[in-house]
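The next part holds the structures, each set out as structure tokens.
Since every read-out is calculated from the coordinates, none of them should be taken as a lab result. Since the model is a prediction, treat every value here as computed from it, not as a measurement. Cβ atoms are built from the backbone, for glycine too; each structure is taken alone.
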Structure I
Amino acid sequence: MKTFDKSASFLIFMARNLQIFMIKKPHHTPSLFSSLSDMLNQSHPLYKLADKIDWEKFDTAFRPLYCQHNGRPSKPIRLMCGLLILKHLRNLSDESVVEQWSENAYYQYFCGMQEFAPGVPCASSELVHFRHRIGEKGIELIFQESIRVNNEGGDDEHHDVAFIDSTVQEKNITYPTDAKLHKKIVRKVLDIVHKLDLPLRQSYTFVLKRIYRDQRFRNHPKNRQKALRADKKLRTIAGRLVRELKRNLGEHLGYTELIERFEAILAQRRHSGKKIYSIHEPQVQCISKGKEHKKYEFGNKVSVIRSATGIILGARSFRNEYDGHTIEASLEQVERLTHRKIKILAGDRGYRGRKEVNGTRILIPDTPKQSDSRHQRRKKHKLFCKRAGIEPTIGHLKSDHRLGRNFYKGLAGDAINILLAAAAYNFKRAMKALWDFIKIISQMPFANGFSLKEVF
């Protein structure tokens, strides 16, 4: 009986082993360590876009900006450029795009990885350093490549007719009021005093608590006068603290510019010119575009040029210039990046005053001439109806590509944000065109062994 049990168990054991050895894994099953080109769907728009972009152009342009002999080895240039593009393409922050890169195989292929890497590619702060390293000219090169990807055929139709419009790129600041600015001055002065261990006659701790309480409900009619008195007292305390800090700083010269900014804010009044609306962003402009829901916007003005075919050809940052004064600089950027001139540029009535700029006709909606025929009037009417198509383009830039709020610092950040947003818009347009083309091809009969690989 025991020998029978032993033989039966041995047969079961051999059968299981034979079953295991007989099961063979198919060769096409990808593993975690397979090549990304074998793992991913090669018809995916992001996969196709990665193959269409000329990454060597970025390597050639940005390699001289790095030191080849000193310091830690730099991250691959394609990786950093790819992360910047993905950030604005997917409307992500620096931290989010780095985190999602480690989870998304398409992101990794887009950035030039050959195999899946589970770790983070870099610290999020390295994207900040990379933007500062390449500057506005480097970002313009990325924007130029986004135009080329959409215009590989070399057709001139993109430059026959174009449309121009301006909008406000709001900065990442709170709505400025004198009370808010004075409160921030008090906090920053106290922080500097504690950091440098400077003497202070009075910190006004309990006085400030009472002032902040009186300022809270200023919109109630009974509290209006109390809030105004609290505002006046807060301005006085902020001035005292700034003057005492200035006396006690001595040899600490690193705070000279900041103290001058504090004094300028305390000196400005309601109708003062060139007001400062933010301590950390002093270049912010107060711009009124006539919107009913948003009377004032705080940031800078940007100009966008869009072709009749839907490609953004120009994206430039300005301060608060009149719209008509931005045409020449915007057309210069388009000509510099595309090496072609726009024949006809249509804008709204905000661009009055210019009929022609460097060989480009400027058209604005106006009362039709008596000499115009019915055909000419109808043609102009259709043109200005098409011009309205730039408005949703600006809406997509704001809602989908991080133009709604600019988190980049300084004047350079203003120029970089609009360029990256416009580049992301063009890349997204190219992805949609690729996806639509794939759908058309997939519906065709494959009688003669026709495949997608032969197309792409």
Structure II
Amino acid sequence: MTQRQIPLVANTAEGDIAGQEMLVNIYPRRSDGGKYPFTLINTPGLAFFLELPTFPVKGLHVNKGRAFAVTATKFYEIFNNGSYIELGDVNLSGRVVMANNGIQIVMVDGNKGYYWDAQTNLVSEITASGFYPSSSVTYQDGYFIFVRDGTGQYFISDLLSVIFDPNNYATAEGQPDPLVAPLSDHREVFLFGTETIQVVYNSGAADFPFEINQGAFIEKGCGAKYTIAKQNNTIYFVGSDLMVYQLNGYSPSRISSHAVEATLKNIDLSDAFAYTYQDEGHLFYVLTIPARELTWCFDISTGAWHIRQSYQFKRHQSNNAIFFDSKTLVGDFQNGRIYQMANNYYTDDGEPIVREFVLPVVNQGREFLTVDSLEFDMSSGVGLTLGQGDDPELRVYTSKDNGNTYSQNFKVGKIGKKGNYLSRAKVNRFGCARQFTFKVEISDPISIDIGGAWVEIR
């Protein structure tokens, strides 16, 4: 009998993702100085924070320590005690993008634009002749900056206001491709087109303040305008070639795996979107593809992708995110609920989170082998005092055809009741075959920390 370790994190490497070894609601964390280089831990859950009377939650925004939410019909301020007040009416049908200048918060959806003014506490529609339908907005140096959808033009507001001059526009001239979104980063404005990215800066010129940075032309366009997001002093987006990129200065670097790219092809990406957030030293880029009902999450800290799913959905139910009062808050894509998202929540607002990972194939060339046991080196004794999770377990499904089909029945490994730290998550007797693939599920609301997996074979 031989004991062999199965590498848990083989599926984080580019070359190892073949469509089978996916991580769902679980992701690798570096373990410096530990027994294993990585451990698999649970993704965050959702705890109820508040519910707005209108829905869905189309946008969340923070301005000078105050938090705001917008739905299809209303604009709200939300407070750290879970209460809210209504500030005004809106009529927003598309996805909403928001920006502020410290005084006003502007919100656009590609059809209309609205703003809330902190001095008057009123919400008003933008109806100026110099404002055009725009699906995105950013802010820099006192100016709101928009792209005119379907054209190569971008236009700006007056300084520290929502007044517009019809002459305050310019054209991105590097290529004739239409602009899709602007984003301010490092005191420059990145103008994303369908085929290229042009960078402009505030020169202070009297006629029009923004001028082209001639040394920063990027020959890579954006394939899904709502996937542009900032984190860790850089920008992430889905490219026009249907790969996911990170900008390093003015150079785009591919970060997507083949598995991610396969889900971006042959699909409508017009409503695909992304947001970023930070938690426990990890930086995340969360990419949702509604047409696929799929949410990918890129851990910027490790360079690994995983999938996030909410119960009864194939995608994650979050629609946007902000950091407010030391909390990460996310809005629901279907209703008016806003949740706090954190790793110490083990359900999604009371619904179970099903965590799943598939181990690399176990074989001995083309020889038959018998698997006597599969054991996980993981945190044990983490059961709850009462209810689901008081005697937590993992379920193991077996495939003998390289993951194409799995056994309908599963074997159970006990993780350990509360305080039972010597419990061994071990499953026995898998029989004989030329190869084995093991799919593992955990749905109990517990903390998960898995270091290694071991099989006994003969």
(request) Check the numbers for Cα Rg over 2.2 N^0.38 Å, for residues 64-167 alone across I, II and tell me which is largest. (result) I
(message) One of I, II was used to compute distance in nm of label points 7 Å out along Cα→Cβ at positions 248 and 264, and the result was 2.6. Which label is that?
(response) I
(message) So if we calculate Cα Rg over 2.2 N^0.38 Å, for residues 328-415 alone for every structure here (I, II), which label has the highest result?
(response) II
(message) Given 17 as the derived value for relative contact order in percent (Cα under 8 Å, 6 or more apart), which of the supplied structures I, II does it correspond to?
(response) II
(message) Quick check: -17000 is what I get for helix-only ellipticity at 222 nm (-39500 (n - 2.57) for each DSSP H run of 4 or more, over all residues; to 500), calculated from one of I, II. Which structure matches?
(response) I
(request) Please state which of the structures I, II yields 4, 19, 27, 23, 14, 9, 4, 1, 0 when P(r) over Cα pairs in 10 Å bins from 0, in percent is computed from it. (result) II
(request) Taking 1.5 as the value of distance in nm of label points 7 Å out along Cα→Cβ at positions 112 and 320 derived from one of the structures shown (I, II), identify that structure. (result) II
(request) Name the one structure among I, II that distance in nm of label points 7 Å out along Cα→Cβ at positions 48 and 160 of 2.5 was derived from. (result) I
(message) To test your reading of the models, identify which of I, II gives 4.1 for distance in nm of label points 7 Å out along Cα→Cβ at positions 296 and 344 when calculated.
(response) I
